[in-house]
Structure P
Amino acid sequence: MSLGDEERKENIVTYYLRAKKRYIGLNKGLDKQFYAEGLKDVWHSFDAFLGLNFPKQDNKLMQIEYCRIYQPIFEKWKKSDEFVDSVKRLRVFGKLQDMKPVRPKHPIEIENIDNLLEIIEFSFRVKSNLNHGSKDLESENEAGKINRFLVERCFKVTFEILERTLIKDKIL
């Protein structure tokens, strides 16, 4: 294993554990960035896992390759009630815009709650929208509430997918 691979493996575990603290910890409702930080941590870990195991030119290609391998495994996983509820609620949300300031991609949605790629892409889009600074989590208006809802649900769903993946691959 190369030095870069060792560092990726370290990051996988480090950021997974950071996300796990948020997943099992209490959110007292005062920190509106609580789940956003967790979503960033879980994706930092997931991206390192994808780079280690499915190296490609960009995230989209790595996600597609991951889902090609993990879709049959995902279908057999016993999902938590929280996971099932979150995915169903994200599906009902509908189309999610790409908030990149230049050349945004088409809106996406979860049409099939059993489609791993749709779930991963949706969560990644929410995380990307956070990174591009176009999602206000602090406001008490409708947009702020929707943004917090999306971030929290995507965090919980992606955390469970990542955890199951890391256990299956004996990283945890």
Structure Q
Amino acid sequence: MNIKKIMLLGFLIFIPTTVTILAIFAGNYIWQKKELKEAMNQFSKIIESGNIDDLSLTISCVSPSRDTPYPYRVDHVIKFGGQIVIGGNDLKDHIDLLDQISSTNIVPVWKKSYLDARIYYVFETGENGKIFDVAMWSGNNNVFVSGIEVKPNDIYYDVIMPFLPEGMVTRLEIYLGVTKE
């Protein structure tokens, strides 16, 4: 009889603990989805208005094949990488890419990793400041959008390609295994 009581007690402790842990993870996931949706909605409104004169894109990058003694954070990429700033007039020529990124379904990941950035870029306006930023990549080759680890999508890479120097484009294509058609 003692074994049945112990098993019942263990079961009664296990179920509420499991439910609590799952509720915490689900709540965090829902919060992340909401944060990402708000950032993308703000970006979409700017793109849809067609008035992107005030919008700027700042890209910082280091070679993806660079060996580092530790995983790079965003501040490392900014410090050690080259920086490219693109104004709204130049962004207008690539409005189709901006529209694609604003309509991308962003999916946070359940299994978290660590940031090991090689590319960091940020969209901002003079009026609103930072709209959202992207840091590529994680230990699992995911992407961080506004600090939230999300599943990779080619648009995060494609949106900056027209603005990168040819040598960096080549290194990125080699790193990503992209073949030219």
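Please treat every number below as a calculation from the coordinates, not as lab data. As the structure is a computational prediction, the values presented were derived from the model and not from experiment. Cβ atoms are built from the backbone, for glycine too; each structure is taken alone.
Couple of notes before you dig in:
- Source structure (of P, Q) for helix-only ellipticity at 222 nm (-39500 (n - 2.57) for each DSSP H run of 4 or more, over all residues; to 500), computed value -23000: P
- Each of the structures P, Q was assessed by relative contact order in percent (Cα under 8 Å, 6 or more apart); the largest value belongs to P.
- When distance in nm of label points 7 Å out along Cα→Cβ at positions 100 and 132 is computed for each of P, Q, the largest belongs to: Q
- Which entry (P, Q) yields the derived value 3.2 for distance in nm of label points 7 Å out along Cα→Cβ at positions 76 and 92: P
- Comparison of P, Q by mean count of other Cβ atoms within 10 Å over residues 84-91 - largest value held by: P
- Source structure of the calculated read-out (P(r) over Cα pairs in 5 Å bins from 0, in percent, 1, 8, 17, 22, 23, 16, 9, 4, 1, 0) within P, Q: P.
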